[in-house]
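Next up: the structures, one after another.
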Structure I
Amino acid sequence: MRSDADAYRSHWEDEQDGAALYRALAERAEGEQREIFLELAAAEERHARHWAAKLVELGLPEPRPEEHRPSPRTRLLIWLTRRFGARAVLPIVERAEIADAAHYDDVPAAKPSMAVDERIHARVLSSLTPASARAGIVRGERWHRGDASGALRAAIFGANDGLVSNLALVMGVAGGQASGRMVLLAGVAGLLAGAFSMGAGEYVSVRSQRELFEREIALEAEEIRVMPEEEANELALIYRAKGIPKEEAEALAKAIFSDPEHALDTKAREELGLNPEELGSPWGVAISSFVSFAIGAIVPVLPYVFAEGAAAFWAAVLAAAAALFAVGAGVGLVTGRSFVRGGLRQLFIGALAAAATFGIGRAIGVSVS
């Protein structure tokens, strides 16, 4: 009983802190933004009343809001808000809400709607932040650079990892004055081990992410089925945070919720930031990672298939240097940066790794011999 009471009291205090902060933000905001902050404060106060009722069920006195003293962090944020305005504090509050978005997901004593509210608060604040609003535009416009499936990212960085790691391995073994056959064996072993590891790692990562996203979408579908009015109100609140007038936002949300399938698709995009059609293929990313790692890793190995000694060594160095520059240039083109700068940077990083392992290999080889 004591542990439950402490937990309920802690939740109550957190919600009171949130309400106080949102009301302070409302004091320094105007128009629609002010109304949004007040509605967020009202939601926090509803949550606080829930935890107060839980304390009463345990036979404890009902905590009074007027007796609550905000935490030092909340008092600091309130002071900053009153001193510098809501815009200065909003990014801090947004990050805190994003971090706490899943706060009630594993709290049995919380109402399902409370977990929904916490996630919607993070989305609303994200919409109020200019940088985040732009990110939402980028997600919606296909001509901006992006890679929802992760296959392109996996291919580029897989090739880079394969090239750098196997170049370092080959240079390390060559530095140890091993024979050409030993360098070739080490290079092929490094290629296979790295490619399988890369592919398996990407598969597990994307599979887990996809399952998480599918679970979030399933939860959203259940929430729409159980409490469609609350979900419609939350969607309207998101639209209002983006600058749509209250009446238009509510009408738009109502029209969207007339079709449950359309409502789910919209809520997944607006609240969860997901595109249900672009969750990514685990096998696609895994295969892309495996192949790209192998392509990168084979570059410093190939010369040892056809030659030995100094000829193979310098051919491997030159081939790897050209490939490093090409991969770096490709990363630069994908990210919108200078391809020359990207190529030179990658060449420098790869050269450092190769030189370091070559030196270590040479030192070990000399000491062993």
Structure II
Amino acid sequence: MMKRRPILGLLGSAALSTVCLALAPAGAQAQEVTLKLHHFLAAQANVPMHILDVWADRVEEASEGRIQVDRFPSMQLGGTPGELYDQAVSGTADVIWTVVGLTPGRFPSTEVFELPFMVSDARAASYAYWHLFEEAMQEEFSDVKMIGTWVHGPGVIHTEDPVERPSDLQGMQLRGPSRLTVQLLEALGATPVGMPIAQTPESLSRGVINGAVMPWEVTPSLRIPELVENHTEFEGDMLYTVTFVLAMHQPTYDALPDDLKAVIDANSGLEFSIFAGGTQQDYDAPGREMAEEMGNNIITIPADAVEEWRELAEPIYARWIADMEGRGKDGQALIDRARALMSEYDAAN
């Protein structure tokens, strides 16, 4: 668990943030920095309220007011969710939070945590993700300053009709959040429809899709328990998860004075990543409780019945390893290292 110390810091956007210099009475210069934090969820959703705002508030506090973080939810700065990462690269935004899978295949190493039934705990996976970022992913993210890397809790199938076996997915059109999740839905017999999560409620209302996969945590803000009546979850390892990054415009970071860089650094990295993944997973419980209170049908696939699902998903591993080999990467080594790191976290906690 992350210690309660001043969390991550967003540091001033020298290129695109507002930077004001004023002479202090003694003649020293005090720098004021305003950062623009951009993401795709509504401000009231769990990730903005309990992770991104916490990060921003602590950065402001740790900088003693020299850094101000302006928050722009719901793509208020323009563009689409799939363009958020490039907004951090270009400086359109100073800091962005995004789903890595919104740019399919661009950051292939992160997909090791999106493989079916790969992850069993978001804290352990987020711990492993940050370590693997430092060991093997920095080249893929070389054009940003990385602040945090994490995954969400267990992916759940939310549908109009009940799903108890893979055969129940035949003929269903389901929203999928990433390249590997789309492959998983295909392997299970559904017709996947790729779309940003914010489009899911309207697509369900209009009958464009019959359901979606997402963690419990985000369902209240999207009204999912009001739009579908059935929810299928799994005991043991997660059906799937997706990867996130909180990233900063590199020139903005580079232009900061050393003491403000230190604020950002102190509020970035391993502990923040574990905090973010763990917090997101912890908020699965209220989402599930909402569905229960509404009288929805929650189906839990017991561990001894998951094997049928695993067998259908297993070919995705071989396909992914071959794809990674074509990119000059050792996919099996990434799988082995990710598993070792998750076991390392579990053993220590």
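When helix-only ellipticity at 222 nm (-39500 (n - 2.57) for each DSSP H run of 4 or more, over all residues; to 500) is calculated, the result is -10000; to which of the structures I, II does this value belong? The read-out was computed on structure II. To test your reading of the models, identify which of I, II gives 2, 8, 10, 12, 12, 12, 9, 8, 7, 6, 5, 4, 3, 2, 1, 0 for P(r) over Cα pairs in 5 Å bins from 0, in percent, for residues 121-248 alone when calculated. Only structure I yields this read-out.
Among candidates I, II, the computation of mean count of other Cβ atoms within 10 Å over residues 209-216 that gave 24.9 used structure II.
Taking Rg/Rh (Cα atoms, Kirkwood Rh) as the measure, the highest value among I, II is held by I.
Comparison across structures I, II (criterion: relative contact order in percent (Cα under 8 Å, 6 or more apart)) gives the highest value for II.
Values in this text are rule-based calculations from the coordinates and carry no lab data. As the structure is a computational prediction, the values presented were derived from the model and not from experiment. Cβ atoms are built from the backbone, for glycine too; each structure is taken alone.
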